[in-house]
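Following are the structures in question.
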Structure P
Amino acid sequence: MTPRPKTCLPLLLAALLPASAAPVHVTYWEKWVGFEGQAIQTVIDRFNQSQDRIVVDYYATSQIDRKTLVATAGGDPPDIAGLHEQNIATFADAEALQPLDGFIRAEGMSNAEWLSRYYPVYARICSHGGHIYAGISTPVVQALYWNKTLFREAGLDPDRPPRTLEELNDYSRRLTKHDPVTGRLTQVGFLPQDPGWWPWIFCNWFGGSLYDGHRITFATDPRNVAAFAWIQSFTRYYGLDDVKRLASEFGPWASPSAPFFTGKVAMVFQGVFYDNYIHQYKPGLDYGVGPWPEAVPGVTDFAMAEADVLTIPRGARHAREAWEFIKYVNSSNPAATTREEMSGAELLDYLQVKISPLRVWSPYFTGHNLHPHIAMMRTLAASPRATSVPDMGIWQEYYREVISAYDRVRLLDATPEEALGYSQARLEGSWARYRRSLERHHQWAALGETAPP
């Protein structure tokens with residue numbers, strides 16, 4: 001009798017049973033390096049370990065908006081692109097982003113229910129034309145930082161920041177110093193050009209509007225003109241040559257030679273992230289953080305917000321899997337009482353020392369946050385008066401015009417009326433062409449329905 005082989009059964013079973021599906025690799029382009037890159041990698045690792053179906057692969061990418069747009073146009077985009085909030089309208093109008101509405105419905109939620117989890121300003125950032133195109137990765141809110149040591153030297157209460165525009169102007173003058181021998185300007189209380197990233201926000205702070213949902217209002221809103229007149233008043237007070245000479249000594253904002261760190265500027269508007277850089281470049285600095293002073297009578301809760309966002313470019317190969325990661329980063333464990341129990345939004349924002357964009361915070365994130373002013377920053381983010389960039393597809397061009405007008409005004413090359421009027425005319429032409437394009441592609445109707453009154 002011939003003996004039967006002994007090795008067939010395991011091989012036969014392996015052939016008959018389906019092989020385990022290999023995990024899907026999701027390509028994620030993001031702008032972060034350094035400690036911010038390490039923070040998102042920690043979140044990615046936590047997500048990858050939480051399940052066995054998806055592996056997110058992280059690639060730090062410079063000029064991410066340009067590269068994402070080119071890759072999308074070429075048919076080979078990443079699955080996830082970490083863009084800025086000002087990119088959303090432009091990319092969405094160009095049909096370069098995939099709406100997230102269908103994924104949200106599959107979660108058993110409406111768009112309104114999904115957005116209700118965020119503070120209002122971040123909910124607005126995620127949306128455009130009645131659709132949701134992004135989830136928040138990390139939120140930013142701006143506040144007033146002041147140097148308490150310089151306040152004491154000027155005879156000011158170091159624990160009482162300016163509460164009104166008039167007090168800000170007065171404090172700035174009292175904090176001004178000149179070299180006793182040469183007479184050169186050595187210190188200012190405040191200078192609108194530091195850091196100079198958001199000159200448009202001064203218009204909103206003064207109660208103005210840049211866009212009413214249909215028309216450009218840069219020069220036609222008198223409150224915008226008043227804001228730029230205020231900007232120019234600092235150059236007129238200090239003297240153009242003195243301002244130029246002092247500014248030539250300013251180092252990069254993220255360096256030990258930044259003017260706020262060297263004491264050349266006593267007050268500055270900066271983001272929630274600035275605390276990180278203070279501890280890195282000026283450890284031991286005695287400083288305070290507070291809300292924006294009251295520029296419009298009765299408005300004590302003005303705030304400015306920004307956000308890094310997660311999007312799915314049109315044509316992404318693994319959109320469903322990309323959504324799973326975006327959903328994870330836009331959720332949290334509200335019951336977390338330890339760092340190990342935190343997840344998603346809170347884990348990322350805790351590691352980057354920022355606020356969470358979600359209304360509900362866990363006990364650990366609230367009580368053990370590394371940011372010493374997190375409660376005040378949360379109040380600013382939650383404010384119904386918190387504002388962000390206008391929801392319009394030509395915002396990048398608009399921003400360049402604002403910067404141009406701002407430079408002309410602060411350098412005394414033009415009056416506010418002249419500078420804003422010139423930019424207004426250019427923007428009206430660009431907006432008219434852009435709107436006609438939207439109308440040809442049957443997109444304007446949807447945008448008009450969601451435009452602010």
Structure Q
Amino acid sequence: MTKNAIAVDIGASSGRLILGYLEDGQLKLKEIHRFENKIVKKGESFCWEVDKLFREIKRGLKKCNQLGIKPDSIGIDTWAVDFVLLDENDKLLTDAVSYRDPRTDGMMEQVFEQIMKERLYLETGIQFQKFNTIFQLWSMKQKNPEVLTKAKSFLMIPDYFNFLLTGKKVNEYTNASTTQLVNAFTKKWDQQLIDLLDLNKEMFQEIKLPKTIVGNLSEELVSELGFDMQVILPATHDTGSAVIAVPEQDETIYISSGTWSLMGTENHFPICVTKALDYNFTNEGGMDYRFRFLKNIMGLWMIQEVKRNYNNEYSFARLVELAEEAKDFKAIVNVNDDRFLKPDNMIQEIQNYCIETGQPIPSTPGEVAKCVYDSLAISYQKAVTEIEEIFEKKFEKINVIGGGCQNEMLNQLIADVTGKEVYAGPVEATAIGNIAAQLMALGEIDTIQEARVLIKSSFEVKKYEPAHVHVIR
């Protein structure tokens with residue numbers, strides 16, 4: 001009998017439960033439940049509402065029961081780097097503080113006083129972002145050392161939800177790798193780094209790989225939901241799941257396009273060379289110990305904030321139309337400037353950047369949107385140039401996956417600016433990759449290669465070239 005897998009895919013602005021199963025040689029999806037996610041202010045911190053998110057997960061599972069769907073398994077993916085700490089009674093010691101919280105300001109420089117920057121990169125392969133888990137933990141050590149002293153368990157956000165589902169605590173590999181505390185070569189917690197930072201090594205859990213069966217639901221949850229199922233680890237880092245769903249893998253660069261744009265290639269070994277450090281590329285863990293060699297680019301967060309700053313008066317589609325109408329406007333901002341990470345007002349921050357750099361100032365919604373899209377395309381071109389320099393070869397194709405691949409204007413811009421073929425799709429890449437990992441664990445799919453062939457034949461992909469676009473399979 002065909003197995004049913006539920007992907008819980010939670011991003012920075014929304015979450016959803018999507019059912020996946022095989023039918024007539026195709027991978028089929030059905031959305032079960034969708035809910036909002038956002039950062040809220042708790043005291044002095046910007047936090048995620050993890051209790052609310054878990055209630056939404058349960059609400060979605062109850063909908064399954066109402067629809068007569070009996071899932072065989074569930075897998076959870078979210079963003080990276082953020083975590084919670086539990087005490088000796090498995091109660092939360094901390095809120096789930098967001099990576100956009102300013103608590104890590106200046107912490108990276110302090111850590112470099114304890115560990116040389118070059119050593120940290122050569123051992124972990126992880127790019128330097130001020131919000132990395134290592135800098136969040138160091139911030140706590142400076143400001144709330146008593147909390148770290150009490151901590152008995154370190155769980156990243158998906159790990160915490162898995163614990164709530166099963167009562168079992170594990171750290172999943174792809175997400176753990178983003179902490180900058182996992183050795184890129186041993187694939188284990190780097191005990192020397194942890195000792196150098198004087199962190200409690202006992203709070204870190206055993207690292208488990210995607211496709212690991214964590215266990216069944218707790219008895220309490222079975223009673224509440226009316227059914228049991230297995231909890232399986234996908235790549236719990238959403239980009240890790242999304243990359244599984246990239247249908248073209250030969251000589252291609254991918255962009256996982258959403259709140260962030262994650263741009264890079266897939267490798268079977270980490271690339272920790274000096275040039276990769278200089279260009280700030282990361283080597284995040286992937287399925288079957290593959291590595292995602294990529295760069296974080298600010299992504300569609302900027303346009304999401306622009307939309308919000310205009311009081312949601314314009315839809316994303318309308319902002320694209322207005323940007324197209326403002327085709328003669330030209331101004332470029334550095335989308336990776338920290339000023340765009342969490343500004344009070346994104347529109348004003350973009351305008352201020354243009355003023356400071358002597359460029360035309362975008363004043364209409366169309367001009368602001370055009371500035372964002374042009375700036376993203378330029379940042380992608382820069383990343384392509386750096387990737388090709390590091391690999392000493394040219395890549396012919398760019399695969400854009402995730403929700404951002406629906407933006408035809410941006411896809412066309414990428415093709416025009418880079419001069420490369422752009423393949424856009426699948427849209428639901430993260431949920432698809434999540435489900436594929438579960439189906440591999442359940443014996444429905446044998447290998448990641450087989451999964452990618454299946455994905456390529458199951459979902460629409462659009463091809464963009466300069467001046468024209470057509471649908472391909």
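Of the structures labelled P, Q, one was used to calculate log10 I(q)/I(0) by the Debye sum over Cα atoms at q = 0.06 Å⁻¹, giving -0.25. Name it.
Details: P: -0.31; Q: -0.25.
Among P, Q, the structure yielding -0.25 for log10 I(q)/I(0) by the Debye sum over Cα atoms at q = 0.06 Å⁻¹ is Q.
Can you rank P, Q by relative contact order in percent (Cα under 8 Å, 6 or more apart) and just name the one with the largest value?
Details: P: 24; Q: 15.
Of structures P, Q, the maximum of relative contact order in percent (Cα under 8 Å, 6 or more apart) occurs in P.
Given 4.1 as the derived value for distance in nm of label points 7 Å out along Cα→Cβ at positions 93 and 405, which of the supplied structures P, Q does it correspond to? It would help to have the intermediate numbers written out before the result.
Working: P: 1.7; Q: 4.1.
This value belongs to structure Q.
When distance in nm of label points 7 Å out along Cα→Cβ at positions 245 and 421 is compared over structures P, Q, which one is greatest? Don't skip to the answer; put the middle values down first.
Details: P: 3.4; Q: 2.2.
That would be structure P.
Given structures P, Q, which gives the highest value for volume of the Cα convex hull per residue in Å³, for residues 45-252 alone? Don't skip to the end; give the middle numbers.
On the way: P: 209; Q: 135.
When volume of the Cα convex hull per residue in Å³, for residues 45-252 alone is computed for each of P, Q, structure P gives the biggest number.
Coordinate-derived values only; no laboratory data. Computed from a prediction, not measured in an experiment: that's the story for all the values here. Cβ atoms are built from the backbone, for glycine too; each structure is taken alone.
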